[in-house]
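What follows draws every value from the coordinates through simple rules; no lab data is involved. Just so it is clear, the structure is predicted and the values come from calculations on it, not from any experiment. Cβ atoms are built from the backbone, for glycine too; each structure is taken alone.
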Structure 1
Amino acid sequence: MSERAFETRFCTHCATPLALIEAQEDGGAKARLRCPACGWTHWNNPTPVLAAVVECVDRGGRLLLARNAAWKHRMFALITGFMEAGETPEGGIAREVLEETALEVRATTLIGVYDFQRMNQIIIAYHVQAVGEVHLSPELAEYKLFEPADVLCWPAGTGYALADWLRSRGHDPRFIEMPARSS
């Protein structure tokens, strides 16, 4: 499914087609998708996404990377998920790790915040120390455990978080080339 498939084109209040309309905002005039009938504005703000560098403390400190079941390529990445209303980012990443891997998070440390403009997301990345037996949710196809020195980063959102975490541990991150995206 293309990224444009989720584009907002109609007013969520009255179903009128949205139009690019300029209006005065705090910072001056700004063109946004707005409803010409009722004035509703589609702000199109980035979505907060949580990501975890999962360190399996009961598996010698190896890192768990997983492959999403929907991905065509056999790429392994961080555990990620959307933050839900009413939860803290730390609580949200612990929930995501538990839901997707059945691992119990024992400690969380913020790595950083990364923009991922291609998906209109802000990534809040954590290093989590987790324990337990891995049982993947249907969302994930498989996982691998890596020694930190052996993991390869990718040149996009969560890959930069992984690289920053590796640097903080004295490792020089190595990057892979991403497979070409199909249209």
Structure 2
Amino acid sequence: MTVKEIVLAAATELGILDTVNAYLSGTSTDGEAEANALLRCFNLVENEVALDYLPLIAEEEVVTKTGVIYYSSLSREAARVLGVWDGAGNAATFKLFGEYLKTQPDRVRVRYTYIPSEKTFRDDSDFALRASVRLFAYGIAAEYSLASGLFEEAAVWDRKYKEAIKAAYCGQPIRRIRSRRWA
């Protein structure tokens, strides 16, 4: 699922497909402002979905001599650390600090949620398998309408966007917390 594909779907929903498509195909420069606004809206929506609804999870192996792993040394921008495991696959204790995490020194696996990087029209979305083009198109339409001052249309698009998120959420496993037993 490419960003260009998602932006064109949003432009179709908004009724500005002709001008945006003309700009993206290189036949005209008229739709540049609309296309760039839709791209900004895509980046906003992708971040919102990743941080609030469907977290993107990455796992990587890190070698540390001191047990200190700077978040900046990870391949993606970490939002939340989910766990750390040693070389044998056993859970390792860790402590989070502002710019790094501290764990045991050695080779460890770090699992974390991450913030997607800013995209261009040529990039692929990080949600290729977990969310639909329609979900992003509705979110972009809501953001674009709001930025354009079309508040009633933005409310309609936002409702459709939230419904699409609920539908995507239904496919996620449900975590249940067992009730406590009091003696």
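If you rank structures 1, 2 by relative contact order in percent (Cα under 8 Å, 6 or more apart), which sits at the top with the largest value?
Structure 2 gives the largest value of relative contact order in percent (Cα under 8 Å, 6 or more apart) among 1, 2.
Which one of 1, 2 has Kirkwood radius over Cα pairs in Å, as calculated from the coordinates, equal to 18.7?
This figure was derived from 2.
For the read-out FRET efficiency 1/(1 + (r/R0)^6) of positions 69 and 149 (r between Cβ atoms, R0 = 30 Å, to 0.05), a value of 0.60 was computed from one structure; give its label from 1, 2.
The read-out was computed on structure 1.
Between structures 1, 2, where is distance in nm of label points 7 Å out along Cα→Cβ at positions 13 and 109 highest?
That would be structure 1.
Of structures 1, 2, which gives -13000 when helix-only ellipticity at 222 nm (-39500 (n - 2.57) for each DSSP H run of 4 or more, over all residues; to 500) is computed from the coordinates?
Label of the originating structure: 2.
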